[in-house]
Structure 1
Amino acid sequence: MALRKSIPVSWKPEGLSEAPSMDLGFPGCMSSLQNLIPDPGSNGLWQCRPADVSLTNFTGFNTPGFISCLLVVGTRIYGMIASAANTGHDEPFVYDTTSSTFITITGTTAANTPASPATSGAWTPPVMCLVGGKILVAHPGFNQAGGYFFGVLNINNPAAPTWSAGTLTGAVTLPALPISIAQFSGRAYYAVENALVFSDTNDPINCTAGTQVLTLGTNQTITALVGMPLQNQVQGGIIQSLIAFVGDIIMYQVTGDAALSTLSLNQLNVATGTYSQLSVCATPIGICFISPEGVRFINSTAAVSEPLGNYGKGLARIFYNAVTPTRIVVAYAGDEIRVSLQNALVSGNPNQEYFYHMSGKRWSGPHTFPASLIQGLGSQFIKVPIEVTASLWQAVTIPNSTSGFVENGSQLQFGFETPLLPTTDDMSMHSVVEQTINLQISSTNNYSFFIYDELNNLLASTAVNIGAASTIWGSFTWGAAPWAGTVGAYTTYSLDYASTIVFKRAYFAGKGNSSSAFRLGSFDTRIEKLGYKLNYSAVGA
């Protein structure tokens, strides 16, 4: 016989929200989707993200340390790393992903390499930019008094790159070290204080005319430069304009070129900006940047979007509660934007990573193994993890047949949490009558599920497994038994708890070992409305 006071609650996970309860977010909003990503073949089905894979730990370098700069071009990774080659200084490196080897760089000295930056706290991050056959390096550690304003890695001969450092030749003298460098219209644009100095076409280190300077209408320093891609840009496509960020309050757009007498500088009409060069990236739909208000986009017409994820629609608060905003890193690859930051809203201020899945317009995370630097490469990312100094790692966006789920020596764990449920406005306490969940699981893993009340008290827990043991070597007939356990069908499982569960509102959670088999779908709960009021009361005067 059906309960007369029962409330059916069905919940299909759709993405992350910062809303504390179901009525304050969107249908299917989740409080946590740790190490889970959307299954691209379904709407509302979630799978485990694959483990990141180590590329190199800089074997052969003399005491390698903090990597301060990263640039991915084709199959090669360029960067700057602290080492004892010149004690206290960064040295450039080139890693070839095809041969899994480092390419020797000549020309580095203690004088022409920059002092290594601090590994924590607010900073001006070094920047690398490819212009013609030269990679230009803006770095706050260069010895300006000695005449070294920026570095140049000449890669015209890919087999024998050479390093040098100095300043511009020609009619323009740099008054300070560049904060950033970007390529636009075949020229190098140097962000120096509140001005943009632009080089000759196809000669990134020379300025023939003293007029090759654009002064912005502000006395504040430029913090980032990024090219605006065409609407149908693929990686390496043509850049149609240049956006200059001045702190977190002003943005300018550069269009045209001096040689064509079309060069123009215009201020965008939204008073916002970004923190550093690391917190902005180009995507197929425009520029993504982390503003004080959260994630925003600038589209191909230079229109600035509203903050993404405000009012329970996604993530917002974590971005303006980052411990060190200038250490936020963001990158795009495949269908994902990844953001790593130190989250002040969580006890212990952990470093965390979040993914924005562009096609589905949804967030997932927090993901473990966050990055201090990250760059997109086709459908994958190249990253420098915070946990492992002096190393480069590869991260794919979608699992494949070769994906593993052991990361940096540890088994990956997934986890999820709902917001508080239900929302009934009835002032009554509630009890779970029955609960089911739709899953695909493997017999090699156990999966645990929990119910917590509003004060994070654990009310009950249970577990689900297929029940078939994995095959043990030597105890089966070859060809007549499953190897590595059984993968179950996507089906409905009953969550049976050992005791009566009473609450006003509660949230539901689950966790387990990550695997290629696991899929998380919707879950259904029948809740009984009890005949008495909530437990918590305000204290009278």
Structure 2
Amino acid sequence: MPEKPTYEELEQRIQKLEQAEFKRKRADKTLRESQARFQLLYERAPLGYQSLDEDGNIIEVNPAWLDILGYSREEVIGKSFSEFLHLDWKDHFKEMFPRFKAIGEVLGVEFEMVKKDGSTILVLFNGKIGKDKDGGFQQTHCIFTDIAKRKRAEEALRKSKDDMKGILDATTETIVLIDRQGMVIMANQTVCERLGTKKEDFIGRCIYDFFSLEVAEKRRRKWEEVFNTGKLVSFEDSRESMTFEQRAYPVFNGGNRVERVAIFARNVTERKQAEDALRESEERYRSFFKNNHSIMLLIDPENADIVDANPAAISYYGWSHEDITGKKITDINILTKEKIFQEMEQAKKEQQHHFYFRHRLSNGKIRDVEVYSGLITICNKNFLFSIIYDTTDRKLAQSALIESERELKIKAKDLEELNAALKVLLNKRQEDKEELEEGILSNVRTLIEPYIVKLKRSKLPQSQKTLLNILESNLNEIVSPFTRKLSSKYLNLTPTQIQVANLVKHGKTNKDISEILHVAGRTIAFHRENIRKKLDLTNKKTNLKTYLMSID
């Protein structure tokens, strides 16, 4: 029989029981408080909560879940979770849920869920598997977050980064961000191309490793000055025959300490070359302007000021350089101001380059000038560059030449009229001469030759016949030049035909001609017919006498 516990033992047991009861009550209170807090969190949590059974059916959701998706509790409980997913995501759930049950938790799993109004929402799930007292599957506990805004923000941030990268890479300026050790934090594509490297090989490296020792040391001093002073530093330097305009800006850490330096470098080689070329061009222009013997003026087309004049212009116009450059071209050109500005406007627009003016010299004389004017740019300002030639003497010579030509034209005209009159007189003399010759020939043929023929047929003594032959021969010798001239008009006629034609021309009938030439009338008719053939008058009504008279 066991021994009865002593009073002290009973008291100790009672104290232990009281302590155990106290701990139990405290644990119950803590549990109730925890359950209350969980219930409060469950009901008021801003995140959606859901619990699924082993088959993926919804067994619990919190108010936030219902508010976010717009369903009532009755429309959700007992339904498969896949019914609330977009069609494109259902297979994803079938694949992920068995894996979730096997692993026991999910972190950052995305789904696109369908709201009651038909719109969709992109959510991110985190959760664990709840197990029973035997360690088996009991239910899931998951919360989800609407990440649509975050996704849009992330996309906007990505696009902003892409845009910034595009802008940085598109610029022709070198852009580099370095820390105090010279390590490259960020760089654009331009600097990589200039240094002949890739971004991945450049970012994270020391920038000074990409320069020669001389260039690296100079740039290190300039950039360290920015770190030390916190102020912008600008400078120019050269590398590999290229000139760069450098600007280094401090980047602060939120306080007064410069953590990084942003470097902007522009390749100004072409600009420098252009500036040097412009300087050389201006020097050449200045030499050309000053040493040229032609008269040259530089004029401001906006106000007509004479900006510059070369020594030849000073000598020509008679004013000192100070005096002439204090004048306007309107003080020298005698045209009206309105007309002068119109002419300058044409030269400025390059519509006209060649002008004729009259200019006033310092002694008051007016000279005729020929001006060639064109637009030139000096120090980004437009001027009219004018070359001037004195044409006064040339114009006087031209005027004298014109007057001389006018007088020569008058004399030439008078001479032409005199020649015309002389030609008329000569023609008339020739006509009179030919008419006289033809008259003599005709008279010899008609008034002398018939009688010589009759005398030859008469019974003359031999001595007289001899004298008669001599007379006939001398007479033929006298009239032979006239006969040759007549035959030239009728080149294809025989001598007898020429005689007949001449008599016909003088109005003689066939009978008259027959008696004169002592031939039969039929012979004269035959000659006449042949004459018409040779003169192309056969079968034509043209009168032979009229035709012969027309060809004199």
- prompt: Computing relative contact order in percent (Cα under 8 Å, 6 or more apart) gives 5 for which of 1, 2?
  reply: 2
query: Between structures 1, 2, where is mean count of other Cβ atoms within 10 Å over residues 276-283 highest?
result: 1
message: For volume of the Cα convex hull per residue in Å³, which structure out of 1, 2 has the highest calculated value?
response: 2
- line: Value 21.9, calculated as mean count of other Cβ atoms within 10 Å over residues 244-251 from one of 1, 2, is from structure 1
query: Where does the value 1.6 come from, among 1, 2, when distance in nm of label points 7 Å out along Cα→Cβ at positions 156 and 212 is the thing being computed?
result: 1
- request: Given a value of 0 for helix-only ellipticity at 222 nm (-39500 (n - 2.57) for each DSSP H run of 4 or more, over all residues; to 500), point me to the structure among 1, 2 it was derived from.
  value: 1
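Each reported figure results from applying straightforward, stated rules to the coordinates on display, with no laboratory input. Quantities reported herein were computed from a predicted structural model and do not represent experimental measurements. Cβ atoms are built from the backbone, for glycine too; each structure is taken alone.
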